[in-house]
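Each reported figure results from applying straightforward, stated rules to the coordinates on display, with no laboratory input. Note that the coordinates shown come from a computational prediction; the quantities given were computed from them, not determined experimentally. Cβ atoms are built from the backbone, for glycine too; each structure is taken alone.
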Structure P
Amino acid sequence: MRIDIITVLPEMLEGFVHESILARAEKKGLAEIRLHNLRDYTKDKWRRVDDYPFGGQAGMVMQIEPIDNCIAALKEERDYDEVIFTSPDGEPFSQRIANDLSMGGNLIILAGHYKGIDQRVRDHLITREISVGDFVLTGGELPAAIIADAVVRLVPGVISDDQSALSDCFMDDMLSAPIYTRPRSYKGWEVPEILLSGNEAKIRQWEFDQAMERTRRLRPDLLKEQEK
């Protein structure tokens, strides 16, 4: 898998993509993350990639030409399954979407910036718009990093223990059950006896019951989605 992130602030993401899970995936040859400075694709001598909006609205708008130039250059080198735009009005990002994207091939993620983006980019160049929450950030770099991280960690072999990824929160549209480690007793706070019993069937049932209880209490909306 290869993920190409288009941004006006590549330095903001450089440390992130070269550390932790993403760095491990690259060392194993399982995934590549490449950053592209949008300013390298503009013909403006000042390397500007934004301009005033038609109609007199406030703020600056990302121009279509440098974005089109960058995407076209990338597509000349390889095929892409999705061209994603990070936007507060996109579809809410979820574990399900991360799963879907991880089973595909190559992705382009365009990090939004400024007041917005020329609508023609969304109409003609983007295949999917994704939001990481109902709030507005100063740029799409953090959402791009979140998407890349969530997707790459699901690629088989990236995480040494694949079962760990399969048991993450939201994998079954439920929160995870509580987890514990040593010491079994700390300041009088005890690990539930069932987890020390060695009875795998009862432990799995306890985990399911706990996950269901936590989901009902903290995220009942997830259960409503299952019922649809």
Structure Q
Amino acid sequence: MGYKENKKHLKRCLYGLYVFIYLPWFFTLEHFIQPDMPGIHILNTPLDDKIPFCEYFIIPYILWFFYVVGSCIFMIYKASDKEFVQFALSLIIGMSLALTICMIYPNGLTLRPSYIPDNICGKIVKGLYKTDTSTNVFPSIHVYNSLAVHIALAKCEALKNKPAVRYASLVLCILICMSTIFLKQHSVIDVIGGFALMAVMYVFIYVIDYKKIIKR
């Protein structure tokens, strides 16, 4: 690997510095926006009550972290410059918009079950509940990031002749989205919000041809 390639990869890694903006921002919101906060919007729906809790969905829920991080590493080394910038911006702008929405529209849920099975998956869920509040849920960042990652991988030229990888990504993306509601971490509205945010971002990042606009 030559000097130019190393320099390119290093520049791409700089996008990762966003984590030092996102994490303090996220945990600050987690601290100040609590379930008993006056004016908080509870987003439970009757449909959520009909969806059963299933602790086994903690597996794809946790795999989300590896899915996102692993895809970031892959895109750093394998994506074209355009593909990588689109991928990075979709994550950075989308996550920032999600947190901004939570600031303007404080929201939360009261869906968590009173009983959780005492098995390995159930214990992991209990740990998740202790570390992650049931606030700042709309739109779902879990859902949004999963969609952003899958779209980027599906469009990546390096995976053009590897349908198995793309299909595996799609299956995992779907399971992660499902896990958010089966674990009662998100409501149906949060999931729809994640899809809606991705739809808007898709137009701005992948559809609009800014070169043509600039030339006008």
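Source structure of the calculated read-out (mean count of other Cβ atoms within 10 Å over residues 88-95, 14.2) within P, Q: P. Here helix-only ellipticity at 222 nm (-39500 (n - 2.57) for each DSSP H run of 4 or more, over all residues; to 500) was calculated and came to -21500; which of the structures P, Q was it taken from? It must be structure Q, since only it matches. Among the shown structures P, Q, from which was the value 12.6, 34 of Rg and Dmax of the Cα atoms in Å, for residues 160-207 alone calculated? Attributed to the structure labelled P. When FRET efficiency 1/(1 + (r/R0)^6) of positions 96 and 192 (r between Cβ atoms, R0 = 30 Å, to 0.05) is calculated for each of structures P, Q, structure Q gives the greatest result.
With mean count of other Cβ atoms within 10 Å over residues 16-23 derived from the coordinates and found to be 12.4, which of P, Q does the value describe? It traces back to Q. Among candidates P, Q, the computation of relative contact order in percent (Cα under 8 Å, 6 or more apart) that gave 31 used structure Q. If P(r) over Cα pairs in 10 Å bins from 0, in percent is calculated from each of P, Q, which structure is the one that comes out at 8, 30, 35, 19, 7, 1, 0? Considering all the candidates, the number was obtained from Q.
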